[in-house]
Structure P
Amino acid sequence: MLAYRHAFHAGNHADVLKHLVLAQVLRYMNEKDKPYTLVDTHAGAGGYSLQGRYAHKKDEFETGIRPLWNEASGLPAPLADYVQLVRDFNDGGKLVQYPGSPAIAQRLLRETDRLRLYELHPTDFRILESFLATRPHTQVDMSDGFAAITRELPPPSRRGVLLIDPSYELKTDYGKVVHAVRDALQRFAQCVILVWYPQLQLVEAAQLPKRLTAAAAAAPKGWLNVSLSVAESGPDGFGMTGSGMFVINPPWTLHDDLAQCLPVLVNKLGQYDGARFSIEQQAV
């Protein structure tokens, strides 16, 4: 588990989808004055160099954030907002860095909002701690983010967002994610839960959205499942072909916001003729 480094994949198509959804959820949460808590169970380093050897091993950002970065105008408003967050992280200059989920959160959370970040990789933890540990109402822990749900929910203000995005390098992560969702809803049924998942040629990956749908039955505001398929699997049948975000208790605005953006993402990020998107919602 500690071998995984997100720096190899920073700014790829999966990051684009994940951070587009995260940004829109946090924008929605900001519409009310009452503070809220964001818990990130697998926070990573917070930000990533796109000029280092990790990112350049596969240059995944070139088919992720790069085509959107190069778009001068004409993007749907939610997508333009996300790209602007990436531009701000680069101080308006060239695309040399990519913000992880904690950096997106740092730019969108208000000073009164609480941020709880969990990361087990020691190097990424040290980078993350130096980056965000001085932010007010922020806690950075080198401990298991799944286990942290027990003590983080419900949050003091009874408003909260939970982001769960493990690497899924271990097949046991799939079961842990489902258990975490059930536990979170039992502790705090109103929590907005965001689960990122990969599209892989694995039974566990194929079954995860169905298992999340069953787990979300207890959610008072239903669920939304969005996926983006951009590539074919490799000759050996392996490789990530796309990814998805399963959102429990989603903002009522999220479906329409994403519906504007997904055709653009297919057009800009699709790597073969079969590139496509899917968006499903179960409202209560």
Structure Q
Amino acid sequence: MLRLGPRVFADDECAVMAIVNRTPDSFYDGGANVELEAARAAVARAVDDGADIVDIGGVRAGYGPPVESGEEIARVLPVVAAVREQFPQLVISVDTWRAEVAEQVVAAGADLINDTWAGADPGLLAVAARTGAGLVCSHTGGLRPRTDPHRVHYNDVVSEVLAALTSSAEHAVEAGVRRDGILIDPTHDFGKNTWHSLELTRRLDELVVTGWPVLVALSRKDFIGETLDLPPAERLEGTLAATAIAAWHGARVVRAHDVVATRRVLDMVASIRGSRAPSVARRGLA
């Protein structure tokens, strides 16, 4: 069972996590949501488009100007508070690796701590345990926050990611984090080259069979750009192809910039699998 805030997700359900970054240097939207009202409007659109979860971020994942914790809090906290009031049933996630930030946003209504930097701040576990918030355990191959991989090597990337993530998830449970609130994320691109991210996508079922709900963050990432030799603005089709494969393998949450397209892909995959009935079925029946 996966329980995040007010929602309990069925075992055969794949949720859409919409990305709303309140950063001036976002790699994809270029800072479109940096103003508070723009960020609130982006969340409202995502909900209308079918998002189950909204992931709010205040720091660009890659290289860029330093953002201290106080500035990160100033960016994300008002959005969390406003969204919690407006959408009481929406699952709110915050993309942060800092315990100080997590403490405040959870108090304001966030349900999930999306730690994309693999426990760089060990205090995050204590926050999740004390507050009952959910937690994403990620894999970065030992990279520090906001750094890029350089000639990274794995003997078997899937086996090493699997071992690290299952260990992190069990450690979180031992620290008091709710077992039904933990997801594991292979964290495509982070600490990996394009070949690694492709293999993780191809063999995602090996992570799914661990029983831990798997989150994938594929949207317009560099491994898609390098595979197709395309800039972020032209990576939608590649993203949706990877999304379909991840969903077929059993991913439980897909983090996405393009909510409508992602929702349609997930619904189609579910119907092919047989866990979702077609919305309309008239052909050959009249």
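Comparing distance in nm of label points 7 Å out along Cα→Cβ at positions 72 and 120 across structures P, Q, which is largest? Show your work: numbers first, answer last.
Details: P: 4.8; Q: 0.7.
Largest calculated value belongs to P.
Hey, mean count of other Cβ atoms within 10 Å over residues 200-207 derived from one of P, Q reads 19.2; which structure? Mind dumping the intermediate values first?
Working: P: 14.4; Q: 19.2.
Only structure Q yields this read-out.
By the measure mean count of other Cβ atoms within 10 Å over residues 104-111, tell me the structure among P, Q with the highest figure. All intermediate terms of the calculation are to be shown ahead of the outcome.
On the way: P: 18.6; Q: 22.5.
Checked P, Q; max of mean count of other Cβ atoms within 10 Å over residues 104-111 sits with Q.
So mean count of other Cβ atoms within 10 Å over residues 192-199, computed for just one structure, reads 19.2; which one of P, Q is that? The partial results should precede the final answer.
Working: P: 23.6; Q: 19.2.
Structure Q accounts for this read-out.
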Legend entry - Highest-scoring label, criterion being FRET efficiency 1/(1 + (r/R0)^6) of positions 112 and 240 (r between Cβ atoms, R0 = 30 Å, to 0.05), among P, Q: Q
Inset, instruction - Assign the value 3.6, calculated as distance in nm of label points 7 Å out along Cα→Cβ at positions 24 and 264, to the correct structure from P, Q. - result: Q
Inset, instruction - Please state which of the structures P, Q yields 17.4, 52 when Rg and Dmax of the Cα atoms in Å is computed from it. - result: P
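FYI, it's all coordinate maths here, none of it is from the lab. Computed from a prediction, not measured in an experiment: that's the story for all the values here. Cβ atoms are built from the backbone, for glycine too; each structure is taken alone.
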